[in-house]
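Each value in this text was obtained by applying a stated rule to the coordinates, not by laboratory testing. The structure displayed is predicted, hence computed values, not measured ones. Cβ atoms are built from the backbone, for glycine too; each structure is taken alone.
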Structure 1
């Protein structure tokens, strides 16, 4: 089994990110969905675990963020995930349609995104759609949050965790 911690929209708030890491517990790696990519680097440094990350709309196109893609397809135990922040994929508080279409086009079983700061875990168009929310700046009346993805025997299970 593979267990992944999922964070997005940490916005440089190390105490909030650290609280999320503590809540997530032991994992094999992390997914960071942008805003701010240097937070992803810090997570890798403090945990010693691999961090797969994408650039968000609040990330500069200079420095460390310039090296990050705006989308990244990753595969664990035969399950392919599309990671995006969302600002380049038509994501807003109401729709993930364009990003879901891209995930399907790439043969992914899940779309994992950020940008809205609103947690979501649903199945749409035959794929799992997961937004961990934000541990630092939640929106929509939600509490600070993060998520966990577990992959076992080709099946993906996600959970939203509230800080």
Structure 2
């Protein structure tokens, strides 16, 4: 498959599953509301802007397949927050490059890792998103429990001490 071929040397693991196996749960929005990542009420791609948006969830459910992607990155120690953010930013660049490569030639949609990072400061809530064709929400923002997703796809969620693993998904037909 073309998506796997493009990504195989850029990520740590790839697994395909059916969209019907993906659980979208309202429970995860409670964690978003606790604002642990600092983006609640600050991004068009995070709750409450997309909180409980059934229309958006139905957009993803309309696809047949999901390619789940993970990227494992080393850290200096388990508390290396700068390393974690650098690894997430590098993973997001892989996803942005994916979008540039495939453009609009194919019907697909992405869910990424963590909050949108296209703009240094999001225009939410006062103005529309500057890059609606490039921006994509995180798995968690749509209510997908990444640990459960990894288990469903038989992927490793925890890859050892001094590592961080980020997940994303490409929904397609």
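Say we calculate mean projected area of the Cα convex hull in nm² for every structure; which of 1, 2 gives the highest result?
Working: 1: 8.3; 2: 9.7.
The maximum falls on structure 2.
Among the shown structures 1, 2, from which was the value 14.4 of mean count of other Cβ atoms within 10 Å over residues 5-12 calculated? List each step's numbers first, then the result.
Details: 1: 26.1; 2: 14.4.
Source structure for this number: 2.
One of 1, 2 was used to compute mean count of other Cβ atoms within 10 Å over residues 101-108, and the answer was 16.4. Which one was it? Let's see the in-between values first.
Working: 1: 16.4; 2: 11.2.
Going label by label, the one that fits is 1.
Between structures 1, 2, where is mean count of other Cβ atoms within 10 Å over residues 69-76 highest?
Once mean count of other Cβ atoms within 10 Å over residues 69-76 is worked out for each structure, 2 has the highest.
Given a computed value of -8500 for helix-only ellipticity at 222 nm (-39500 (n - 2.57) for each DSSP H run of 4 or more, over all residues; to 500), which structure among 1, 2 does it belong to?
Details: 1: -5500; 2: -8500.
Label of the source structure: 2.
Work out the source of 17.9 here, i.e. which of 1, 2 gives that when mean count of other Cβ atoms within 10 Å over residues 13-20 is computed. Mind showing how you got there, number by number?
On the way: 1: 17.9; 2: 15.4.
Only one of 1, 2 returns 17.9 for mean count of other Cβ atoms within 10 Å over residues 13-20, namely 1.
Say we calculate relative contact order in percent (Cα under 8 Å, 6 or more apart) for every structure; which of 1, 2 gives the highest result?
Working: 1: 25; 2: 37.
For this comparison of relative contact order in percent (Cα under 8 Å, 6 or more apart), the top structure is 2.
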